[in-house]
Each structure stands twice: as structure tokens, then as C-alpha cells.
1. Which of P, Q yields 4.1 for distance in nm of label points 7 Å out along Cα→Cβ at positions 85 and 269, as computed?
2. Please state which of the structures P, Q yields 15.2, 45 when Rg and Dmax of the Cα atoms in Å, for residues 21-140 alone is computed from it.
3. I have -12000 for helix-only ellipticity at 222 nm (-39500 (n - 2.57) for each DSSP H run of 4 or more, over all residues; to 500), calculated from one of the structures P, Q. Which structure is it?
4. Figure out for me which of the structures P, Q the number 34, 22, 21 belongs to, where semi-axes √(5λ) of the Cα gyration tensor in Å was derived from the coordinates.
5. With mean count of other Cβ atoms within 10 Å over residues 29-36 as the yardstick, tell me which of P, Q scores highest.
Structure P
Amino acid sequence: MSQTLETATSIIRVDLPAVKRNVERIRRHIGPDTEIMYVAKSNGYGNGIVEPAVFLKRECGIRCFATSQIGEAIDLREAGIDDFLMVLSAVPFSAVPKFVELGLVATVYDESFPKALSAEAVRQGRIVKVHIKIDTGLHRIGLAPGEPLAHLLSVLQALPNLEVDGVFTHLANAYSLDKSVTHAQQALFEKALAQLRAAGICPRMTHMANTAACVASPECYYNAVRLAALIFGHDISPGEQNRLHLELATSWRCYVLNTMWVNAGESVSYYRYYVPDRRTRIALVSFGMGDGYIRAAVSQDIRKNAEVLINGHRARLIDLNFDQTFVDITDVPGEVNIGDVVTIIGRDGGEEITTTEIADRAHTSNGNVCASITSRPFRQYIYE
């Protein structure tokens, strides 16, 4: 969809200098011996894939990148990201030639993919770096220490043109104040690391910590941490919120499209979704489910619903449609007019809406709130 700042009805503003300041604070927290691996996935948690990554390389000195899918990695390579670039998930076998050609770093956890990579690397005359994924309890992808890992190591050591560059795992419960699950996973990971050492394999990079562990579990750092939403100021760690004093670099705004009064007993939205028990003034605003706002943040009991800011005042959501949202503005003081700015995420006057607040209303994580945002809102990147 062709959009400009002037034609857009839903706008996400990404404050890149704030991102740089966040990176500096994170680096002070993790120390000089731990590298940041920026994970550019899920549309950059609402911020876009390419522009933030290019900024992080150029202005913040990030030299280690990862994506979830090969398509995202291709976008980064085409944008000039020629550094370490890892794909954290599976890759279709049909994409192996492109994968090798682009010099991407592979996640491996069974023998079929490394064999395909090795054959293609030999054909192209290249070396492919791989990171072994250890399953320590998330049970998504990876393999267990012990015999499964021993078999894979024997396969990898026999394959030409492959280099075991790293080993990693992913935490299942780093968002909890109870670290027992995290520490149990770390014990399994340590078992895998010992197994690699016994096989004579000493990978350059070892990584375990995600955003939550980066903030709250320094024992999980090793020599790299994988970060995405945290860089934009979205802290999903347990306990005290925003202990690193990060800035919310993302704001999301739209506009009032219409206002009207609805009498008690009349209905609002499809299927008579909301029937007010008092005369209610509503505003129709220019975002909806098609923009990726999370549906679970609203219910028919609007007292429990998420809010937006209009003219610096909070207003409760009533219902989401695909392209518009109904908002109760009965108690918003002053005039609300067509064209007024609506803040979905961010600050207006003395009030602020955060992704954590929306996540609490939706009973989910703020990572889910951010990653749900689609490509439809226009991205405005602020460079200074």
C-alpha cells in the first residue's frame, strides 16, 4: 500500500536517537564482554525490519544480527547488512542455495539440514557457519544433550565446508520471578557445553539470554544476548519495570474520524456488541484489527478494556473493527473533534499508554502486543 506521512491514518513513529540511548544503557548493564545480537523478526516488533537494523549497524555499532526467517535475512542483506546474520529457525531445503550464497549463519539440530548445507557449500566453494540449538525445556526446536547431541556432533565433524561457530538455547520462563525453571534449563545447557568440549569443539559464540534474562538474569549471558523489543524500550522482564531506565522509542497515533451521541439502550458496532446503560458519546478512530491492535484488549465489559489518549485524556475502547475502533469519550473534558490526534501507544501531556499496559488488559505479553502490529501503519523514522 502506497502511503506518505500526509496520507496515512495510522502512524508509528520510531525515535532512533532514543534507540541509540537505549543501546548505550543496555551495554552498560551487560558489560563489555557480552555482545548484543539484534533479532530483527516479526516486523521488528512493530518498528519495521530494515530501517532499525541499518541504524543499529551504522550508528550503534551493532555487528551481530539474527532473523526468524530467511526472507527477513534477505531483506537485511539487500539493505547492506553484511555482518554476522543468523537465521534462528528452520529454512526450506529449496532455499539452501540462496542461504549459502548470502553467507548466512544456520541453526542446526538434526542431520538433514547440515548435510544439505554442506553439499551446497562444497558446490559454491564456501564455508557455512552453524550454531547448534540445544533444547533445554522449551520443546520447540533443538536437540537434547546426551546421545542426540553426540550423534549430531559426529555428523557435523564429518561434513566438509561447515564450521561450528556457536551453540545456543532459548529460555521458556525467563519472565517469571521464580528462576527455578531458568536454572534447570541452564544446567542442561551446561551439560551440552561440556559435551561439546569433550568432543573437541569450542564454539566462538555461546548464547542463552533473551530480553527478560538480559535484564534480570546475568548468569545467563555467556558472551552474547539476543535482544529485540528491549532495544525499543519494551521491558518484559520480571519484577521492577524498566530498571534500566530505557526510553519508549515507539509511539503510535491515529485520528478521530467521527463523533456521535448514542442513547442508552441503543447498540454500537456489529452484533450489537455494546449497549450502553447511559447516554454515551463515542468517537470513531482510524485504527483497528487490520493494523494489528490486539483484539484481546477489548471485551463487552468496557470497564476492563484498554485505553487511548485523546487531547491528553484517557478514553476507554469499546470495540475494534478491522479498520476503525469505537472509543467512549463521554468523560473526556472539552471538545473532541474530527481530526484530533489519538495516541494508541506513547505520551500525550501528562498521560502515557505503554505496551505493558495494553498487554495487562489483554492478558498477554507486551512482546505479543508489539509483534502483532502489521505493516499497514505508516512508519515514520526520526533520525535526530
Structure Q
Amino acid sequence: MKITSVVPILADRFLFVKIFTDNGLVGIGESGAWGFLEASEAAIVKFGDYLIGKDPLLIEHHWQTMYNTSNFRGAAIMGAISAIDIALWDIAGKNFQVPVYQLLGGKVRDKARVYYHVYGDTRQKLLDGIKEAKDSGFTAVGHLTPFLDEDISVPYYKSHVDKMKSAIDAVEMYRDVAGNNLDLCIEIHRRLTPAEAIVLGRGIEQFYPMFYEDPILPDNLDSMAEVASKINIPIATGERIHTIYEFSMLLNRNAVQYIRPDVCLAGGLTHSKKIAALAEANYVNVVPHNPLSPVSTAACIQLAACIPNFAIQEYPIGENIPPKSLLVKNPLELENGFLKIPDTPGIGIELSDDIQEQCPPIKYGQINTRRHFDGSVVVQ
């Protein structure tokens, strides 16, 4: 079996790849470099030139070739490698007529717990989202910020005491609505300084969040470790890093209690399985990052199926309604806050035949960021 073509596909705000073979098998994958999809698309095309004529089952070999072909990597390149890697595993599963997780050691669970995304530019919308999650049978909510998802055009200013107290009060309200049968995954989106993150972390520990996600920028692992050492709630981070080497440094500093590799950005299933093993050796659980399409969800669930230290899966809302429902033919089954592990060969999902007609590409945003009231850039 040989690869005949590698085709990037932009649809809606997502970047997919299809890899075709001479025996008719087709694999699909997705890039997680959502801020710079055009750059990741170009990398897929370049890697595709190498892959044509090659055996698609030599997955590790192709991964090492793509990763080591240049010293210049970063999110766009790793997104391309990830998309291709997922597609190659999809082909392998279809070739052997088994789900991908069977090739990765077999499943250790029949279903994967997921958390519901909550959004809102008012406190009431966030509280309503928590109630909706409970009513829908979910056992956890995430993407849940103690701040508001305000429009970036609104200049930002709050005093320190107002910023901290209003955030702590918000988490208290979330717990009151959630009760004790719904876990809270508190998302900070990197908007705090280490000093602020410590104050807020101590302030919300009484409400027992499942984890405290990305309280500060992830670039300085020592600073993340400092925050972790001074609070009593678990930190979740890792969605912005790409390799086992970075995750190893994060784990060695005791800077994280839940790691968040993005299967579509951290080297696909090949590399994410290695990252999960590193975490397992440190008694750290895995919460795969997933803000993308049903293809990303399907790839994440293959990982969740076969690693013992899986904790919970991020599940972005809207997979059952347009435009996301138009992207794929066979979405995964959700029941009472759990996704059923599929037994379909490959990653368990297929792109729609007319995907670009139903979901034309949307250029992702402009180069812009929120400003403080004084005109300076809000760092996040």
C-alpha cells in the first residue's frame, strides 16, 4: 500500500487533511494550529510531497522524518504533523479493520467522561450554562471562567481587590448552582500574573474546583511551578506546548497535576500517547485539550480509550448542530455526560463528502487583541 495524495481541506474555521492510498483507503486528521491555519496548511502540503509513494503504515518513521527534517517547528508545523499522524493512524485502523485504540494497546474503558463548555458575557449566562449542563446529564463543566467572556473591543480595567473578589464570588455562585454532583473546571485563559494566580487560587480552594486551568502564561515553567507550590488546588496546563521534552520539563517541576496535550497540536496520537506515559510515571492524569471539530474529538477519544491515566475529555458544544454537525457523517454518541468509545475501524468518524460546500472556509480573525483602559495590550 502506498500514499497517492495528501490533501489539506479548510472548512468553516477548521483545517483537515485527507490522505489517499492506492488501495482505496482514506485517512483523515485535523490541525490544532487554529490561529494560523494557512501556515499549517502550507506545512501539510510540504510534508505531503515527502509522503507520496510511501507506505502509510510506517507511522513512527514518518513522524520522526517530519519532526527532524528541520530545526524550525512551532505550532503551525506541529499542527501539520499532528493532522497527518492522525490520518495515518486512521488508515492503519481501517487497514487492519480495528479501531485505532486497538493498535495502541487496546481499550481500558468503554466510555469517556466529558465536560460541558460554558460561555457567557454576563454572570447570568454562565450560571444558566451550568444549570443546562446539569439538566443535560453532564457531571462536569469547563471553559468556565470566573471572569466574563467580554468582547475584546471593550477596554479592560479593574482594581486588584475588585478583580480578585468578584472572581472568588463568581466561583462561589457557580458552586451553589452546581451542587456537589457537578465538577467545576475553572478556566483562567492565562490572564493572571503569578501573584494574582496565587491569591485567586487560595480564594477559590474552598469551592473544590476539579482543576485550575492555565492561571498564567505557559511560557515560563518555573513560574507555573511557583504558583502550583503555593496553592492547594490542582493546576491543569499544557495546551500550548507540543513535545514530550516540554511536558517532561513541566512534570519535573511539579508544575501540573492534570496535563492537557492537544492531540491535534502535540504530534498527533503517536506523540500524545508518549506524553500520557510520561504523565502516568508521575501520577498525573490527562485531560486532552479540544476546542476544535468532531474530528479532533474522535482522535482524543481514541487516546482516552487506551491510557489508564485519562481523567476527563474537553467536549466543545455544538457538535450536534450546524455547522459542526455538517462536517462529519457519523458523530460520536453522547449519553449522560459520557462519549461512547466507538468500535468502528480507524478513528471512528468520516468527513462529509460535500464539506467545503456546506461549510465554506472562514478566515480566523484579524491580528488584534484586547487593550487595557490605558491603551496597553492585555497579555493572555
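1. Derived from the structure labelled P.
2. Here the read-out was taken from P.
3. Of the options listed, only Q reproduces it.
4. Details: P: 44, 21, 19; Q: 34, 22, 21.
Checking each candidate, the match is Q.
5. Q
Any read-out appearing in this document is the output of simple, stated calculations on the displayed coordinates, not a laboratory observation. Just so we're clear, the structure is a prediction, and the values are computed from it rather than from any experiment. Cβ atoms are built from the backbone, for glycine too; each structure is taken alone.
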